[in-house]
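Quick note: the coordinates plus some simple rules give every number you see, no bench work behind them. Source: prediction; values computed, not measured. Cβ atoms are built from the backbone, for glycine too; each structure is taken alone.
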Structure 1
Amino acid sequence: MKKSRILGVAVAATLAMGISSSAFATDGYQLIGIGQYAMGMGGAVVAAPDDPLSASISNPAGLALMTPQAAFSAEIFNPTRKTNLGFGEIGSHTNIYGVPAIGWVAPAFGDGIVFGGGVYGTSGLGVNYIQTGLPGQPGFPSSYAQAFSSINFMQLAPSIAMKVNHHLAVGATLNVAAEQASFQQTMTGYTYGVVGGTSTDPKFGAVPVNGGLNLSSPSWAYGVGFTLGALYQVNDMVTLGFTYKSPIWFTPLTWQAGTQNGPSGATGTAGQYSGRLNYPQQIALGLAIHPTKQWLISVEGQWINWRNTLNTFQIYGPWTGQGSVSLGTHWSNQWVANIGTQYDINNWLQVRAGYTYGSNPIQASNIGNNLLFPAVVQNAITFGSTQKLGMGWKLTEAYMHSFSNTLTGGVSPFTQPGETLATPSATLAENSFGLQVGYDF
């Protein structure tokens with residue numbers, strides 16, 4: 001494979017990969033819910049928060065209705081991702097992630113006012129694709145593509161809430177967050193080695209030639225935002241919930257990196273590269289109904305402003321002839337519908353189940369720009385239970401399954417003139433299981 005061809009494919013790879021993070025659960029790369037109560041309810045907790053984990057992140061007003069307590073959650077998240085770059089379907093080599101969370105609530109500052117919050121892993125993921133055996137020039141070793149990504153998002157959420165009267169509670173959370181991101185999207189081919197200015201036989205003198213983006217050294221950024229929430233108890237049967245989450249505005253991610261090959265033939269020299277990845281603003285409305293004292297039904301609608309944060313990802317750095325390049329991921333805003341139900345079997349056992357649907361922020365015609373950003377699942381079911389063990393202790397478990405979904409469309413960005421390659425595709429399915437320990441003081 002000639003050097004110009006290698007770099008051309010590497011540039012196409014850059015366009016395909018965009019910024020290489022992926023999806024926790026259904027809602028883009030955001031978890032359906034924080035903690036195992038919220039997960040078991042399918043994320044439908046804005047009008048029915050039940051512990052400090054579900055309240056601080058989903059609706060801080062719920063803290064005002066809780067007794068002093070603490071909770072710790074640990075979750076194992078298992079996504080299955082596959083892609084077709086145009087050379088056959090391959091899977092990711094990394095499929096297990098841990099998601100921790102801890103939360104608390106206690107009285108503070110006077111009657112009816114509480115202080116709470118938590119520390120959460122709220123979103124993230126990554127992919128690790130290695131495509132070997134790609135076509136090369138006869139007599140040379142096969143070329144290969146290497147694509148790695150990692151995003152980790154942690155949030156500290158100190159919250160304050162107040163019960164205004166018998167019907168209304170309000171709350172606010174300060175979202176202090178840290179994100180870590182790294183990604184690599186390179187293609188390696190082979191060309192003639194040179195000895196004394198003369199090309200050698202390719203069978204004995206083939207040398208690797210690399211091209212693409214390589215920002216694989218981990219970079220940290222820090223951000224801040226806020227959440228406002230309200231709960232209104234219409235009567236003993238019906239409660240309304242509302243939450244507004246501002247964007248979380250982050251400092252730039254920065255990488256010290258070598259030579260880069262960007263989209264549209266852009267090249268960059270060794271130096272510092274940077275990009276900013278904010279977290280989107282969101283609005284959620286919820287309705288909780290108690291048909292009986294033992295039975296709860298909660299429904300919720302949510303809007304997530306992905307378009308404002310992931311329409312493009314701008315990378316600044318020492319690019320030749322320009323100060324930045326734009327990687328077009330072109331995400332749309334997302335609508336999410338959640339429903340959950342809980343039933344008290346007796347005074348020590350609760351069972352619950354949920355369902356969530358999220359519109360796809362990625363269009364099939366644009367999947368070539370998101371092959372390593374496969375946030376394509378739409379439907380998920382959840383199950384959970386809580387056992388009240390006595391002396392203030394309780395144990396909560398939840399399981400989530402997001403059904404496999406594949407998007408196929410457009411033209412593979414790896415297609416070269418004169419070649420016929422497969423239409424690009426991305427496939428994602430997910431499972432998670434979590435365990436939560438709570439204690440009422």
Structure 2
Amino acid sequence: MALEIGVILLIVFAILLFLGVPIAISLGIPTIVTMLTLYAFDVTAFSSAQSLFNSISSFTLLAIPFFVLSGVMMTHGGISTRLINFAKLLIMQLPGSLAHTNVVGNMLFGSISGSAVAAAASIGGLMSPLQKKEGYDKEFSAAVNVASAPTGLLIPPSNTLILFSLVSGGTSIAALFIAGYIPGILWGIGVMVVAYFIAKRRKYPVAEKMPFREGMKVIIQAIPSLLLVIIVIGGIILGVFTPTEAASVAVLYAFILMLCYRTFSFKIVPQMLLETINVTGVIMFLIGASSMMTHILTVAGIPTAITNSILGITDNPTLILLIILFVLLLVGTFMDIAPAVLIFTPIFLPIVQSFGMDVIHFGIIIVFAMCIGGITPPVGTILFVGSSIGKVRLEHMIKPMLPFYAVIIFVLLIVTYIPQLSLFLPKLFGLI
């Protein structure tokens with residue numbers, strides 16, 4: 001009976017998603033309705049409220065609004081141009097230099113701002129006109145921007161990894177943060193490899209070599225922005241402060257940076273706070289609603305049923321991981337990153353732990369897979385933003401994105417089946 005109720009819950013949830021109901025509402029309504037079929041009204045009301053409150057009553061979660069605020073401040077702080085110039089310096093004279101600059105710029109800005117959408121909008125908004133002026137195909141430019149924007153969700157600080165830490169039972173945030181570096185960088189390199197061959201075939205221009213004096217000026221201008229990541233991640237790894245305290249330090253540093261860059265104005269404070277509240281409110285609502293659904297799924301025995309079903313098909317870890325990746329990539333096409341991580345982590349984590357997979361490794365895998373969903377139709381938020389910024393119709397984005405999809409999925413498979421790519425740095429720093 002409980003299993004049947006769980007199936008009904010998932011069907012109603014899928015229908016609400018298909019009808020375009022906001023994801024948090026789609027999580028909450030079927031959960032409450034299902035609970036009413038199991039419990040009395042007063043028990044349902046108490047249990048729902050308790051689950052909702054307990055899920056967001058966490059000191060660790062305070063890191064999210066602070067990291068969001070620091071990212072918003074960085075977005076308004078005028079660091080995009082400085083990071084793009086620094087990226088140009090790193091790229092030097094590769095074919096299609098501006099495309100590679102876009103990739104590196106997204107990796108740098110995404111890691112600092114903690115937002116793939118902000119990276120696609122900010123870096124893409126600056127690079128798109130430059131690439132158009134140099135004769136780049138606008139569909140190619142938009143595809144490069146979209147394909148590389150999610151790297152900032154793997155390269156720390158990452159709110160998505162904080163969510164995984166919460167829902168996986170308190171996995172070390174420091175270990176998750178440091179574990180994301182190599183996979184995130186590999187994603188960016190993969191995009192650059194595809195961009196290189198396309199640019200070489202189309203004979204896109206190569207940037208001129210930057211004079212030494214100008215290069216030193218670019219480095220000096222970029223160092224203050226890059227120091228944010230060093231201070232935050234270094235402080236967490238060395239145990240100077242907790243992730244929540246690190247997020248507070250990030251806000252303070254971003255404020256100081258805005259003062260130094262003379263981009264701070266009291267007029268933009270309400271806008272920055274409103275953006276932070278909007279993003280944080282959505283995340284917290286999702287956490288609460290997904291916690292309610294996780295509770296009823298557990299009562300209904302859905303995670304156990306899925307585990308038994310998969311293990312009933314095969315006990316081969318390689319095949320099990322392939323099945324999980326397929327489901328995650330499929331889910332990512334119609335569900336945003338945060339709710340997918342919150343819902344599917346409790347379902348798949350026991351399965352991978354049954355054959356000894358490290359929780360940190362699985363955290364990187366699920367976040368990586370769901371990030372791919374952010375750039376795939378029909379719900380890919382990053383895809384929509386990137387196509388809008390690049391002034392390319394969405395239906396014209398799919399074909400130029402195909403080679404990037406292929407290489408990103410290939411990197412996902414490498415990260416999945418070579419655990420050391422995720423675990424080497426955490427072990428090196430003594431975090432696991």
When FRET efficiency 1/(1 + (r/R0)^6) of positions 77 and 109 (r between Cβ atoms, R0 = 41 Å, to 0.05) is computed for each of 1, 2, the largest belongs to
2
Value -25500, calculated as helix-only ellipticity at 222 nm (-39500 (n - 2.57) for each DSSP H run of 4 or more, over all residues; to 500) from one of 1, 2, is from structure 2
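Check the numbers for FRET efficiency 1/(1 + (r/R0)^6) of positions 213 and 269 (r between Cβ atoms, R0 = 35 Å, to 0.05) across 1, 2 and tell me which is largest. Display every interim value, and only then the final one.
Values: 1: 1.00; 2: 0.40.
Sorting by FRET efficiency 1/(1 + (r/R0)^6) of positions 213 and 269 (r between Cβ atoms, R0 = 35 Å, to 0.05) in descending order puts 1 first.
For the read-out Cα Rg over 2.2 N^0.38 Å, a value of 0.99 was computed from one structure; give its label from 1, 2. Walk me through the numbers before you get to the answer.
On the way: 1: 1.10; 2: 0.99.
Only one of 1, 2 returns 0.99 for Cα Rg over 2.2 N^0.38 Å, namely 2.
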Computing Rg and Dmax of the Cα atoms in Å, for residues 37-236 alone gives 25.9, 88 for which of 1, 2?
1
With semi-axes √(5λ) of the Cα gyration tensor in Å, for residues 173-244 alone derived from the coordinates and found to be 33, 21, 6, which of 1, 2 does the value describe?
2
Computing distance in nm of label points 7 Å out along Cα→Cβ at positions 61 and 341 gives 2.6 for which of 1, 2?
1
Of the structures labelled 1, 2, which one yields 21 when relative contact order in percent (Cα under 8 Å, 6 or more apart) is computed from its coordinates?
1
Which structure, out of 1, 2, was distance in nm of label points 7 Å out along Cα→Cβ at positions 69 and 261 calculated from, if the result is 1.8?
2
